[in-house]
1. For which of the structures I, II does the calculation of distance in nm of label points 7 Å out along Cα→Cβ at positions 10 and 266 return 4.1?
2. To test your reading of the models, identify which of I, II gives 193 for volume of the Cα convex hull per residue in Å³ when calculated.
3. Hey, mean count of other Cβ atoms within 10 Å over residues 138-145 derived from one of I, II reads 14.2; which structure?
4. For which of I, II does mean count of other Cβ atoms within 10 Å over residues 122-129, calculated from the coordinates, equal 14.1?
5. Name the one structure among I, II that helix-only ellipticity at 222 nm (-39500 (n - 2.57) for each DSSP H run of 4 or more, over all residues; to 500) of -14000 was derived from.
6. From which structure (I, II) was relative contact order in percent (Cα under 8 Å, 6 or more apart) calculated, if the value obtained is 15?
7. Rank structures I, II by mean count of other Cβ atoms within 10 Å over residues 146-153 and report only the one at the top, that is, the highest.
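Derivation of every value follows stated rules applied to the coordinates shown; laboratory data play no part. Only a predicted model underlies this, so the values are computations on that prediction, with no experimental measurement involved. Cβ atoms are built from the backbone, for glycine too; each structure is taken alone.
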Structure I
Amino acid sequence: WEIAHAAREDPASRDALRTRPPAELSAQYRAATLPPLLQREMTSFLQRYGHRAIAEIDLGVKRWSEDPAHLLGAIANYLRLGDQATAPDVQFAGGAREAEAMIKTLASRVHGPRRAILRFLLGRVRLLGGLREQPKFQIMRVFALGHALIAPVGGELVERGLLDAPDDAFFLTLPELRRAIAGEDLRGTVVDRRAVYRREQGRRHVPRVLLSDGTDAETEIAAPADGAIRGTPASPGIARGIAHVIRSPVGARLEPGEVLVAPSTDPGWTPLFLTAGALVMEMGGMMSHGAVVAREYGIPAVVGVVNATGRITTGDQVTVDGSAGTVALGEAAV
């Protein structure tokens, strides 16, 4: 957001972000030919966060430092945001005020030493709660290092004719990589594993509960008589808007006020929340990433909606009730 704010005031950076696709901007960043302000801001950001990525638990995924196309797309998306009241700094400042007000309200309900203890404990929760992300942040540094070590091995094996593509190396175990380095041709193994990988990527639904006979428990639950789509209420409020089904945040753009419908989210999805009017998610519960971020940004959210990306189509009129955990389609949404 800070980069977008700076770019908004710089004509060259603003025009580049508005007129060029993220992939082109990424190539220009790597060639150090972006407008000076944007190049400088991106370099500073990636020095601190370049080890992160979309689906970053996957060791084979390129880190932002290698390809910042997603970030540049998110920055361009921020430039399209007209209502400054939804800016992250404004949202967080408002959230901080609400939290302080709630602490005062809760403290007023107890007396004596318990009031001081309550204020201390709640203050500590607010102060230290964000540190729960630190372990993953540091673990991702190790993942990025592992990626940086394996990627050039894949390139060398391609040059030797032992692999077809550099990222084939990430479909092999470390012992297998050593065998490939020693000269063994494992391209057949890679082909088989890529086929499994593609099949799993195309899987639309991962059962949350399996019965002892292998049956997906959710398929045994009858649909509500009123035809409503139901899930778990995750962030209060009601929002009406146009649904936008997005299965990957890479290169995705969301018009202000659109309802984001997604399989699941991780930190790579966060920029889309800034323009989203509401969230509908197939996976997760009250403490999942999407639910927490939706509450931080003050948008209604319903999670755990079975096959949401299949039952809802981009362009549908929807009403999301984050308090009741329902999503209404079509005429019911008006």
Structure II
Amino acid sequence: MRTLSLLHRWIGAIGGLLLAMLGLTGTLLVWRDDLTFVAHAGDPVRPDLATLARIATTLAEGSRPVDRITFAGDGLGVHQVIFADGGGAYLSQAGETVARWSSSWQRPELWMFDLHHQLLIGDVGEAVTGVAGLIGLFLVVTGIILWWRTRSRFQFRLWPTTMKPGAIVHHHRDMGVVTAPLLIVSLVTGALMVFPVLGGPLLAESRPRPPSVASVQERNARADLTPLLVRAASMFPGAELRRLQWPRKAGAPLVLRLRQSFEWTPNGRTFVYADPSTLAIVGRAHPATRDAAASIREKLYPVHAAKTGGILWKLAMSVSGLALALLGSLAIYGFGRTQWNIGQAKRKKRRRR
């Protein structure tokens, strides 16, 4: 048990700051749509296919190459446009530009998502956050084991009675065991999104690959997108048009992403692929025809980010994130204070000699 306690303390001290940051940014991202302060953000969604097609066509015909358009949906009443140069804009549902940016650093909700997801350093950062999730899970499990010895002294508090190491440890253990179920959900879903192989056969889905197109990519070709959107909508009646993604390399198709009523993912996992030059549909992917592993994997992000379950699950995931931030930061402080006290005691002992 002593070895387990040492491992818990040292690993927690090393990874505590990263876990605290992930917890805090995760909590803010749960409320990302509410914290996107632009005009018309709270407008009710009006799914008008003709207006969406007009806006998409206007953007595609512009001089600035478009990377993707995410259409207004539940929670955010404006369209988000990301340009190929890294800039972007928010548009009202009527097509009026309500905000522009030349860098994601100008929009807190964008860089905060990148910080939480990839630590601002791309795929390497994503792997680090996945490892952090596994470390957090180890700390929760070992923390429950260590708490069991002191369960008779359980007394839940939102804050330690004093900022001395002993009080911090007792608060840390009691708060950790109370919030453990929510922490486990957050950490497991986060780690599995990064490392789905850890889910074994439960997450071993065979993802469909987008078809290749033979025509040469013509980014922002001057073509009316209305027929494409109409055909895609007719293929999946009742589905929401969620995102239009332009190809990033030659041979890749234009991707239209839709969300059907049974899907949990906010942007859906229903895809329609089109030739970027002719806008002819060259393929589609229907989530209802995929296996159970795909269905389970599709639910990881909505559960992790509280994109399902309504306000109660948002509050639950907020509690999880705040608890992780508090546990991580106080763990570092308590550990540092303990080490400083030990050092002081050793120095006093040497002086007496």
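1. II
2. I
3. Only one of I, II returns 14.2 for mean count of other Cβ atoms within 10 Å over residues 138-145, namely I.
4. Considering all the candidates, the number was obtained from II.
5. Clearly, the read-out refers to I.
6. The correct label is I.
7. Biggest value here belongs to I.
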